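Scrolling down, you'll hit the structures one after another.
Just so you know, all these numbers are worked out from the coordinates, no wet-lab data involved. Keep in mind that what you see is a predicted model, and the values were worked out from it rather than measured. Cβ atoms are built from the backbone, for glycine too; each structure is taken alone.
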Structure I
Amino acid sequence: MKPLQASSGDLTADRRADFAEMLLASGEPAQAAELLLGALELAPRWAAGWFRLGEMQEAADRLDQAAQAWVMVLKLDPADRLGAALKLQLIGKAPASPAPPSAFVETLFDHYADSFEESLVGKLGYRLPDFLGQAIRKARP
């Protein structure tokens, strides 16, 4: 599976996308979406950009436009590594699926693999291996 393309491949489009993120962070999702749409005019095959546009449109309560962006993601990445089909389901624009797209699950796990143990042990307090080790040491004569 090819890696996700975080950059659009166009420096100007990336700069506009960064500004759009700043607008979103400052509570202006509609303006952020408009700016990102301009970036996508420069990089129309950037699936991650279209996915993010959908999220910005959703934050601006523009669900029809969000759905259009996520449909574009599915056209650009039919395997759906970003989970656009799930987003469509969540906003009621697609029927529920019994399982998420396998490419999405694989991508999710690939990106999470490096920090999984820290999250499991450090953040969630998972200690079963430690407890089992202690129990085994205590049980040995």
Structure II
Amino acid sequence: MPKVRDLMTRRVECIGADETLEVAARRLRDLDVGALPVLAPDGDLAGMLTDRDIVIRGIAEGSDARSERVGAIAARPPVTIDPEATIENAIALMEGRRVRRLPVIQEGRLVGILAQADVARYYATYRVGELIAFISQ
């Protein structure tokens, strides 16, 4: 069974905690992603920001997207996982904490992100391979 490190995305786009919600929304749009890890000024992971956070915890609460800072609404502390964890552990953590993405932390640093889509792609490929092997018998 694969480990988180086998399925995670290694090039992770992030946003600074001091950026505005407007900048964050544009970055999410431009990257075509639904979430970004939030970094503190020292480079440590400070939280996770989703497009839903911007709408529900920001705009709907009356925040001005041009002045409200990402750090004020980002989910903290972020739910993280180790790259050596199994995919089963990652799935259980996602289900238990109701998150779709897990920042992957090794020795205190962000080294990747594991999304539900990464897990789904693996299982889709795995099942297709299993089916082909069965048919080929």
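Comparing mean count of other Cβ atoms within 10 Å over residues 19-26 across structures I, II, the highest figure comes from II. Taking mean projected area of the Cα convex hull in nm² as the measure, the highest value among I, II is held by I. Each of I, II could give mean count of other Cβ atoms within 10 Å over residues 67-74, but the derived value 21.6 comes from I. 15.6 is what came out when mean count of other Cβ atoms within 10 Å over residues 83-90 was calculated for one structure; which of I, II is it? Only structure II yields this read-out.
Structures I, II were shown, and relative contact order in percent (Cα under 8 Å, 6 or more apart) at 28 was computed from II.
Can you tell which of I, II yields -19000 when helix-only ellipticity at 222 nm (-39500 (n - 2.57) for each DSSP H run of 4 or more, over all residues; to 500) is derived from it? The value was obtained from structure I.
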